[in-house]
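See the structures that follow.
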Structure I
Amino acid sequence: MKTLHRIHSFAAATRVVTVGVGILSYLATGSYDSSAEIQLAPSSWAEHCLVSLLRWDALYFNHIGEHGYIYEQEHAFFPGIPLLARMLAKTVLLPLPMREQGRVLLAGVLIANVCFVLAAGMLYRLTSAIQPRLAFVSAIAFCLSPPAMFMSSMYMESPFALLSFTGMWLYTQNKYLLAALIWCFASAIRSNAIVYAGFFIYDLVLQKRSLIGMVRAILYSMITMGGFAMVQYYGYYQFCVTGDRPWCNKTLPLLYSFVQNYYWNNGFLAYYEIKQIPNFLLAMPIILLTTKGLWHYAQSVDGFYTLGLGQNTPADTKKLLPFLYLWGFLLAYATTCMHVQVIIRFFTSLPPLYWITAQIWMDGFKKSASKQRQWLAQSVLSYYVLYGLVGIVLFAAFLPPA
């Protein structure tokens, strides 16, 4: 309990520093883009400070929280947290002398930061169940996540990380139904939660290889995808029942897929253009860290190449392997089908990223470490801290990266 308290305290301290530096930076330099001030014209000192957190996707989430879905392109952003923020704005935060826009934004910021602190503790519990030696340092690495400001503003990264880690911990405890229910909520926050169905497929189909296991895997997978399905159904009802958008008549009429491709230019190799080279360079540290991590585990974990199907594969390894396969799959997806720089915050909900970071730090900062390991550990730590600090200032000024 003392360790968990230390982690929660450190996580809370990093959020205070992150938000504080962001507000001070905004007050000192102002904003390059006036979109936030147009959406939430500050009428008080509190709103003036809050506006420093209203950037990029947060503009959409705040608008959805106040007005619901109005425009088709807004369906790239899922409703879970905006709806919760609206509820808090109309109840708990109602007495505050602020307009509804400001209360919705404040609620979203509070949700994000509380979820961040809880997620740090949940990552510690999850890692303790799989790789206990790395648990504490992994949680500290999460607290120093490079996209610091994104995880403290009205974004989905922190709530999604909390739900992801919670479901993963329940999975390690063989509480599959509870894990599926948690991930159902997660898939109403971000679409990539649907791939968590792979945990059930791996454990219940590949490992147990029974008819009952297959039926359970299908059931839990359907529950996991339930949040995503409900969001898509709402979009279909909004635009296809009384309208005729081009995606409505497709065999699988998914508004989310259409919006991502049509409005945001997401698709297979769509981002592979000369002008995007700077964004690939921006994403390269996380790509390289992930590649190193996958190589490390591939060489050190028995059964990595055989899906752990061998009879001699330890039970702990079988619990670890699906995390690594998920990591590898999302690396391939992020580098071929997404705006690649988003990988920096996209991977904040992936425990193996923090496990390899913890491994590098623990190997590199001990007295007997070689110079090469010391250099690597110092480089990774410097990246985490410096990118985080620079990112706070750029975010507050409404400057890329987004």
Structure II
Amino acid sequence: MKQHWLVTCFVNFFIASVMGLLLRLMYVTPVEWINFQFLLHGHSHVAMLGWVYLMLYSLIVHFFLNKEAQQKAVYNRLFWVTQFSVIGMMFRFPVEGYALFSIAFSTLHIFCSYIFCRRIWKDAQPSSLSEEKLLRAALVFMVVSTVGVWCLGPAVGLLGKASAFYQIAIQFFLHFQFNGWFLFAVLALFFNQLKAKIDEKNFQLFYSLLIASTILTLALPVSWYLDNPVFYWINALGVTLQLVAFGVFIKIIKPKFHIFFSTLKRIEKLIYGFALLSLGLKVGIQMVALLPGLDQVSHQIRNFVIGYIHLTMLGIISGFLLGFTLQNKFLNGTNIWVSLGLKIFLAGFVATEMLLFMQGAYLFFGLGEFPMYHQNLFIASIGLPTGLIILIISLFQSAERIKIIARD
């Protein structure tokens, strides 16, 4: 993988985490010069499109394209045009929210993603049918998710931002980004790293169930804005299919996982274990949310919503991305600073998740606010950018050592 691509992705991740830390600070002390909602838009866009999207871009190019295709100038140019759009969103969203320039940069990113999909669809050469199917499904979900974005303009013009149409369009985009494009791409990369022959019959069952569940579970966010019991039952079916799908997933990887896991270093085992545990928790939370009343409460209590989003983005998606970078020596897991940075990051993530879900439980049971909640959440959140800046410094040090060796 190109070193400057990797560093760029981690710098984006660090900036997104600093934005998140500022958001937490605003609950502790007033920060007059920051608009909370605008900064929140900047934080989410940089995290999703600057960190996850570009990291998946880099890994997909590295693992699913042959050496000749990787050297095509279009991929390097497209990466930097996409990064330009991320920088635009990074600076404009915190200043103006959804306005002319931020929307222009967001639109540029979408068109870049279309070009990326077309090129990867044409150039990718996955080593197995399972990788190919998951990768192509990920690309399809990415394109499908953008339908939600294109609906935002008409929704505002016709019905306004408070309308169900507008809110559902946002949820449509987020759902198929998180549960479609991001998750399927990560699974394609995971099967690539597993490097084991997969039973095609079991894989096809897993794949079909996961596709169906991803589509059906869109009913949950839709139910928040359209009051109809049919959405509960559609979501319940989707969640049940998802549970069965990951049961089949465990069956598929279990015979190969011991060999795969035995080849990993200690820090790699920790990160992969963390990602898989987060995936299990996500499926479990979706099952619990089926209990009567909890489907609506889970949306109304913001702490649960933020905790769940971060579990998906930081726990599952980022966990796997970090695992891939460690396993393939893009990050040097034997470096004491890399290990320290990752452990600080994980500690910060676990602490913030515990606080978010504990506060959510306090509100659910009518107990009010958890003692010193916002102060503790801010302190715990410091671990995220701290861990990431240590990783970035170690990446720069590694790049410098490579230059010195090359000169010698």
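What the table shows:
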| quantity | calculated |
| --- | --- |
| Relative contact order in percent (Cα under 8 Å, 6 or more apart) - structure with the largest value, from I, II | I |
| Which of I, II yields 3.2 [distance in nm of label points 7 Å out along Cα→Cβ at positions 110 and 358, calculated] | I |
| Computed -21000 for helix-only ellipticity at 222 nm (-39500 (n - 2.57) for each DSSP H run of 4 or more, over all residues; to 500) - originating structure among I, II | I |
| Label whose coordinates, when Cα extents along the principal axes in Å, for residues 70-189 alone is calculated, return 47, 29, 19 (choices I, II) | II |
| Computed 2.0 for distance in nm of label points 7 Å out along Cα→Cβ at positions 206 and 334 - originating structure among I, II | I |
| Structure responsible for 3.1, with distance in nm of label points 7 Å out along Cα→Cβ at positions 22 and 294 calculated and labels I, II on offer | I |
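Taken together, the values in this text are just the output of simple stated rules run on the coordinates, not laboratory data. This one's a predicted model, so the numbers in the text were calculated from it and none came from an experiment. Cβ atoms are built from the backbone, for glycine too; each structure is taken alone.
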